[in-house]
1. 1, 2, 3: which one has Cα extents along the principal axes in Å, as calculated, at 84, 44, 37?
2. To which of 1, 2, 3 does the computed value 5.2 (distance in nm of label points 7 Å out along Cα→Cβ at positions 39 and 167) belong?
3. When you work out Cα Rg over 2.2 N^0.38 Å, for residues 47-190 alone for each of the structures 1, 2, 3, which one comes out largest?
4. The value 2.1 for distance in nm of label points 7 Å out along Cα→Cβ at positions 263 and 287 was derived from one model only; which of 1, 2, 3 is it?
5. Of the structures labelled 1, 2, 3, which one yields 1.3 when distance in nm of label points 7 Å out along Cα→Cβ at positions 319 and 343 is computed from its coordinates?
Structure 1
Amino acid sequence: MRIAFAIVKLFSGGGLQRDCAALARLVAARGQEVTILTAEHAPSPLTDGLTVEILPVAGRTNHGRQAAFANAAAAEASRFDLLVGFNKLSCLDVLYCADPAIAERLSRQPWLGLLPRYRTYWTLEGLSFKRGRDTRLLLLATPQANAYREAWDTEPERITVLPPTVAKARHRPELRRDGTRERLRGALGLGRAQAWLTLCVQPHTKGLDRTVEALRARPDACVLVAGLSETDKAAADTVRLATKRGVADQIVWLGHREDVPELMAAADLLVHPARADVTGTVILEAVVNGLPVITTSLCGYAEHVFAADAGEVLEEPFSAVRFAEALARASDAARLSAWSRNGAAYGENPNLYAGRDRAAELIVTAAALKLGPVPSLPAPSASGGSASGGSV
C-alpha cells in the first residue's frame, strides 16, 4: 500500500525527524511504499534511500507555514492509502504526536488564545483530537495522553501510548569501559573536569541557562553542549549569559553530533533541567548507557531515572538551590558509579527499545484496515512505567 508521512521540517538532529525517517524505513521493510512529504528538507544521511517530496508552501511564521503545509498535504492525500502526520495537520489517518497539548495550555493561560500562533495550533490540534474524529493517535507518554484526553474528551480507543522509542543502535554501555571514554575525553581536552552533557536545539526549553548558572559554583566542571554551535542564532542568549557569569571557558560547544553514545561514554553526568519535555528521549538514552542523570519531573521519561535509580529528578517548582545540591551530590564518585551500574542494568529490558517497531506495526495495520480496529498493547503496569506501552 502507498503510505505518506507528512512532516513540516525534515533535517538531521531533531528527535521527531529521526523518528520519522526510522519509521519510514521500518514501514517500507514491511512491504509498504512510503513517501515523506515535507515543506523543508535539508538532505543528510538521515534520509538516504528514502523517497522525499517537497511541497512548496508560503508563510512567514512557523504557525503560518504549518497551516499552509497542512492544506498542501491534505491536497495530496488522495494519492495515498494512508496519511500519517508527524505534526498536527488536517485529514490525517494517523498522528504520531511528540508535542504537548496546546488545548491544555490554553486552559491554564486562556489569554494565549488571543494570539494567532496559538489559535492556529489549537485549530490544527482539534482536527485530530476532537471527539468524533477518526484519526488514530500514537502518543509517547502516559501524562501526555492523559492531557490530550482531558482537554479534548478524546475517545480512549483512538489513543495508543507507545513503548519508549530509544533506538537500539544507541544502546552502547560498553563504550564506558572499552577505551572509548578515555579516547574521547582526551580528544575533547576534558582532563579531570567533571563533564556535564546536554543535548539541545532549544536551549531555553531544555534549561541550558539553568545549567550555565550552576557552573558558577562548580569551577571543577564543564558542559558539553551537543546540538548547537557557539555561532548558532539559537545559542546567542546562552553565550551572552555565560560571558556575563564568567563561565564561557567552561562550555564546549560541539554542534550537531551523531556519535551520541560515544559522547555519553565520555561524560560523567547528563544535566537536563528542562522546563518542558514530553518524553526527553535523551534521558532514557543516558540511563541505559550508564550515564547518570539529573533532570526535572516535567520530563515524561524522568520516571525511568526513578525506576533505574540512575540519578535524581527535581520536583516542581524548579529551585536553583535544589539543582545545585543535586549537582553537588553527583560529584561523589561512589554515588555516580552506583547510578551508572544501575542504569546499565536497567537498559537490558528489551521493552525500552520497542516503540518504533510498535508504531510501524500500528501504521501498517491501519493501512491494511483503512482505519479499522487497531490492536493495542496491554495497559501500562501499576507502577506507571511506560515501557510496556498500551492504550489510554
Structure 2
Amino acid sequence: MQKAYKLQGKHRHYDWGGNGFIPNLMGIENVNHLPYAEYWMGAHPSASALVTTPNGQVNLDTLINEDPDKWIGGTALKAFGALPYLFKILDVKNMLSIQVHPSKENAIIGFKKEEAAGLPIDAGNRNYKDQNHKPEVMVALSDFWLLHGFLPPKQLEERLHAHASFNSLINLFKEENYQGLYTYFMQLPMEASDQILKPLLQEAAAAVKNRMVTKLNPHYWANKYYTDGIPVANIDKGIFSIYILNIVHVPKYQGVFQGAGLLHAYLEGQNIELMANSDNVLRGGLTTKYVDVHELIQHVQFSPTYPELLKGDVTNTYELNYPCPVSDFGLTKISLKKGESFKVKTHSMEMFLVTEGLVVLDGITLKTGDSAVVEAAAAVTLEAHETAVLFKSFVPQ
C-alpha cells in the first residue's frame, strides 16, 4: 500500500526574493523574472501544498482533515491537533525586516486582544494572525548572512564608541543596558533619529565606495538597504539594529535556531527553513509592512546573544540532526552516494526535500527540487540513483 506521495509546494513572490535560485533548483523557466522568495511545503491554510494521489492532486490540509491520525500520527495529533510545522525554501536577495516572534503564551493573549477589538484577520495593522509561537531553524544552502540577537556588552560598547553618531548613546547603554538603549532609540522622534542615522549612512556609503568594509561590517548592510541613495528625512529606524545586533555568517549546510523574543533579520543568501506553523511577526523596521514599536518592545529578549552555529549531530551513517529545543519540529540532512539506500520509519508526517541528486522513495522518483510527504507510522526506503542530499522534516517523538 502506498505510503509516500509526491508533494508540490506553493511559491511566494515577495519583493525581497531572488529570481534565479528557486526556479533553477526546480527546473522552472522564470520568463517574467518574478521574485521567487519562498517555497512553502506544508498545510498552512493560506498556501497548502498539493499531494499527488491516485485520485489526482489534493490539498494537503484537505487530506489531513479527512484522516488526521493517518497523516499526522496519533502522538503528534494529540499534542498539537494539527500539523505543527511549516517547511520552506528561501532565497533572500534583499534583507527582510527586523523582527521578533512572540512566545506561545503571548501569542494567545495578543490574538485574543485583537479579536476582541474586532480587527480583521487580514488587516494591515494586525500583529497576531494565530495563537501559536514561531520558533524556527534554518540551514544554509549557500553562504548565508543574518542579524541574530544583541551583540555582547563589550562589543556593543565598542560599536557605540566606533561611530561618532552613536557617542551620545554610550552612557545610556552603560546605565540602562539593552532595554534602555533600544527603547530610547526606537521611540525617538523621527527628526532626532535622522540626525543620528544620516551621518552614519553617509559614512557607510563612503566606506563601501572605497572598499573599506566586508559583509561582517554593519556599514555594508546599511549601505545595501539604501543603495539607491540616502533619504533626506524619515530614515528607517531599523538601520540602528544593524549596528547593535550580531552579524552572523552561516556556511552551507550549517544552521541557526531562533526562538521567541530574539531580535533578528535575514540579510542575504539561500536556506532551508523549518518553523512552527504560525504567521505571527512583530516588526521593528527595514520594511514597508506594519511596524508596531510598542508591541515589539514587549516581546524582545533584552540580553546578549552569543551565536551558536548548528553543524549537525550524527545520528546514523547517512543522517545529521540539527538539534531544536522545541517539540513542534525536527530537521535532518540525509546524504547518500549512488547505489546506497536508507530505510525510514516514520512516527509523524515526514517531508523529504531533494536539494541535490536523484532518489527513489517508496517507488516515487524525486529529482533535485522535488519533495514528498510520507504518512505517519510508515516504513519506506530511499534509494539513491545519483549522489544525493535531502532534508527531512518531522515531529520529534
Structure 3
Amino acid sequence: MQNYATVTDEGPSIASLLKSSHIRRAYHFIDELQTELDDELVRICEIPAPPFKEEARARFVSQRFQDIGLSRVRSDEKGNVIAERPGLSSKLSPGPRIVVSAHLDTVFPERTDVRVRRDGARFHAPGISDNVCGIVSLITLARALDAGGIVTEGTIYFVATVGEEGEGNLRGVRHLFNAGEFKRGVDAFISLDGPGLERITHRALGSRRYRVTVGGPGGHSWGDFGIVNPVHALGRAIARFSAYPAPLAPRTSYNVGVIEGGSSVNAIPASASMVVDIRSVSSNEIEKLEAHLRRVVEIAVREENSQRAMSGTSLTCEFEQAGDRPSGETPIDSTIVRAAIECSRALGIEPRLDCSSTDSNIPISLGIPAITLGAGGVSGNCHSLTEWYEPTGRELGMKRLLLLTVSLGGFAC
C-alpha cells in the first residue's frame, strides 16, 4: 500500500478563519441562498440517475460547474464529472490538492418516478437525500467560496462520481484513484453522502457481494417431478446461511437481498440465483462468512442431488463476486479528522466518529487522508420509494464544509 503525504498543520487556526471577513461573507451568502437551494434540490432530483445510467444527471452537473465558473470541467471514461478551482500556489511550489466529491447515482431502477412532492418543509422523492442533497452542497461550496472572495493556496477539485451505490461497486472513485485523475494521490478527500451533521466517517466498512447461481435441466412440475430443483437447493442454502451467528464485535452483517429464478408456477426452474451482501469492520470476519456461504451452498446442492439421484439429474453451481469494497481507517489523530472535529465544534456541532461504506473506502484503503460527511439536513426512509429530506440545519453543514475545505486547502486570503 502506497502512502501519500498528509495535509500539513500550517496556516491559520479554525478560530481565526471564523473571524475572517471572507469567511463571514461566504457564510452570509449561504444564509441568503436557502430558498434557491430548495429549487436546485428539486431540479437535480427529477433528473433520473439509475444504476449505471447517470449520464443525464452528470450532464446537468457538468453544465452547472461551468455556469458557476469552475475551471477545466470534464468527464472521464467512467462518467465522473471533474472540475477545478485553482489555488494560488505555482507549479514549482504546489499547494495541497483537495478533492470534494458527491455521488450522482441512486439505488432506484429506470422508470422510477422521481418527481418531488413537497409537504411543508419536507421534500419527498426517491434519492432526494441520498445523494441529491450532497450534489447540491458540492455546487454550493464553489459558489460560496467565490462569494466570499476566498483564495486557497492549493487547488480544490470538485468531483461528481458515478457508481457509488450497490453493484456500482464504487466504480467511479475506484477508477479515479486506480487509473484516472488521482492515481498519483491527493492530499485530502472529502465525500458528501446524505444528510446529517454529527457523523464523521473515517473508517471504511468493508463488504463483499456475491451472485450464487444454481442450474439444472428444468422441466414440468407434474411430468418431470422428481428431478433436481435449483430453487429448493437455494432455499436450503439460505436457511443455513441465515442461521450464522454474526458477532456484535467486531460488528458483522449479512443479507440475501435478491432472489431470482423460474418462469412459471408449474415449471421446475432451470436456474435460480441469489445476491448476497456481507459486511464487517473486520476483514477476517468477511473471510469467515464467505467460507460459510460457500460451504452451505455446497451442502445444499449435494443434498438436492442426493435426494433426486434416481432421476439421473444433477445441479451445478457458480459463484461470482459482484462487488468488493476495501476496508481501512483514517487515523483519528490525522489532520483531516482533527480539522473536521474542530470545524464541527466551532459551529456548535458535536461530532460522532463513524464507520460506513462510502466513496471514501477507496482513498482510505490507499492511505490517502479521507472522510465522509453528511451535507446537513435530516431525512428518513432512505433507499425506499418513500424517502424524504428536510433542509433543517443544511446551512450549518455547508458552513462546516466550507470551513474544512479552506482549512485543508490553505487559506491565502
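Taken together, the values in this text are just the output of simple stated rules run on the coordinates, not laboratory data. Remember, it's a predicted structure, so these values are computed and weren't measured experimentally. Cβ atoms are built from the backbone, for glycine too; each structure is taken alone.
1. Considering all the candidates, the number was obtained from 3.
2. Working: 1: 2.6; 2: 5.2; 3: 3.9.
Of the structures listed, the value fits 2.
3. On the way: 1: 1.36; 2: 1.50; 3: 1.09.
When Cα Rg over 2.2 N^0.38 Å, for residues 47-190 alone is calculated for 1, 2, 3, structure 2 comes out on top.
4. On the way: 1: 2.1; 2: 1.5; 3: 4.3.
Attributed to the structure labelled 1.
5. Working: 1: 2.4; 2: 1.3; 3: 4.2.
Among 1, 2, 3, the structure yielding 1.3 for distance in nm of label points 7 Å out along Cα→Cβ at positions 319 and 343 is 2.
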